[in-house]
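Q: Read through the structures below before going on.
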Structure P
Amino acid sequence: MLDHNKIYNPLSNFNKAINKLSANGIRPTKQRMILAKLLFEKGKRHISAEDLFDEVREEDRKISLATIYNTLKQFTSLGLIREIVVDQNKSLYCTNKESHYHLYIEDENKVIDIPTKNIDLNIPSIPACLKLHDVDVIVRIRTLKEKYKN
C-alpha cells in the first residue's frame with residue numbers, strides 16, 4: 001500500500017505535479033494522485049503504461065489501463081514527464097526532468113539516460129520565424145549475443 005504518513009514536502013515531484021494539474025484546471029482525482037505518487041516517488045525512471053498498471057495492481061488499487069494511458073498523455077502534455085517512443089507500438093515514460101537523451105537496448109527493452117553533454121549535435125540553422133522547441137535523441141543498440149555463443 002502507499003505510505004500515507006509521510007511529511008508534506010511542497011517541493012517534492014509529486015506535489016509539484018499535483019500543483020501543476022490544479023494550475024492548469026485539471027482536477028487532481030484520486031486516480032491521478034495515485035499515478036503521480038507511483039511515478040514521482042520512486043526517483044528518476046522509465047516506465048511503460050503496462051508496467052505502471054502492474055504497480056497499481058500491486059498496491060491493491062483499481063485503475064483501468066485506459067485511465068493510465070490517458071493520465072500519462074495528460075502528464076506528458078503538461079511537461080511533467082516525457083514520452084519516449086521506442087517503436088511504433090511501444091512508448092516508455094521518463095520522469096527525469098533534466099536535459100538528457102536516451103540509450104535504448106532493444107533486446108533487453110531497457111532505457112538508460114545519456115547526459116546531453118555526451119552527444120554532440122550539429123543542428124542546422126533555424127529560420128527566424130521558427131523556434132527550437134526540443135531535441136529528442138534515442139540511440140538504439142542491441143547486445144552482441146552471437147559473439148558469446150560457443
Structure Q
Amino acid sequence: MKKISINRILFVLHLFVGAGAIAGGLAAITNPLEPFGMSVVHLKNSPFTNYFIPGIILFTVLGIGNIISAFTFRFKSKYQGYISSIFSWALMIWIVVQCIMLNDIVILHVIFFIIGLIKALLSIYILFEHKLFPTNYVIDIYYKIKAHYFHNILKK
C-alpha cells in the first residue's frame with residue numbers, strides 16, 4: 001500500500017479549501033445581498049451591511065491564498081511550511097470571526113475549523129522536519145535541556 005505523504009495531504013486540503021473559498025467569495029461578490037440564499041439579516045452583529053467585503057476577503061485571502069499554498073507543495077517550495085501555516089491560521093481565524101459576527105455556529109464552521117487545525121499542525125510538523133525557524137530554536141532548547149538533565153543525572 002502506498003504511503004500518503006504529509007505534503008500530499010496538505011496539497012489536497014489547501015486545494016479543497018481554496019476552491020470552496022473562491023466559489024463562496026465569488027457568490028458573495030456577485031450577489032452581496034443573498035449569496036447562496038443567505039440573507040443580510042445574519043450580518044446584524046457585524047460591521048458589514050452586505051457580503052461584498054467579506055466576499056472579497058474570502059476570495060482573495062482564503063481562496064487564492066490556499067491555492068497558492070497548495071502549489072507550494074506541488075512545486076516543492078522551501079517556504080511551503082510557512083505559507084501553509086499562514087493560510088491554515090487564516091482559516092481558523094476566519095471561522096472564529098465569522099461565528100462571532102454571525103452569532104451562530106453551524107456544522108460547516110466546525111468542519112472547516114478542524115481542517116484549519118489539521119493543516120496548521122501538519123505545517124508545524126513540516127517546519128520541525130526541516131528544522132526551520134522558529135522550530136530550530138525549539139529543537140536546540142530541547143537538546144540543551146535534555147543534555148543538562150542527563151548531565152546532572154550522571155553526576156549523581
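Q: Taking helix-only ellipticity at 222 nm (-39500 (n - 2.57) for each DSSP H run of 4 or more, over all residues; to 500) from the coordinates of each of P, Q, which one would give -9000? Show your work: numbers first, answer last.
A: Values: P: -9000; Q: -23500.
Matching structure: P.
Q: Then there is this: Taking relative contact order in percent (Cα under 8 Å, 6 or more apart) for each of P, Q, which is largest? Before the final figure, lay out the partial values.
A: Details: P: 17; Q: 23.
Max of relative contact order in percent (Cα under 8 Å, 6 or more apart): Q.
Q: Now for a separate question. If mean count of other Cβ atoms within 10 Å over residues 30-37 is calculated from each of P, Q, which structure is the one that comes out at 18.4? Walk me through the numbers before you get to the answer.
A: Details: P: 18.4; Q: 13.6.
So the calculation was done on P.
Q: Additional query: One of P, Q was used to compute Kirkwood radius over Cα pairs in Å, for residues 38-85 alone, and the answer was 11.2. Which one was it?
A: Working: P: 11.2; Q: 12.5.
The value was obtained from structure P.
Q: Name the one structure among P, Q that distance in nm of label points 7 Å out along Cα→Cβ at positions 78 and 110 of 3.2 was derived from. Mind showing how you got there, number by number?
A: Values: P: 3.2; Q: 4.3.
For distance in nm of label points 7 Å out along Cα→Cβ at positions 78 and 110, the value 3.2 is produced by structure P.
Read-outs: derived from the displayed coordinates by stated rules, not from any lab. All of these numbers come straight from a predicted model, not from anything done at the bench. Cβ atoms are built from the backbone, for glycine too; each structure is taken alone.
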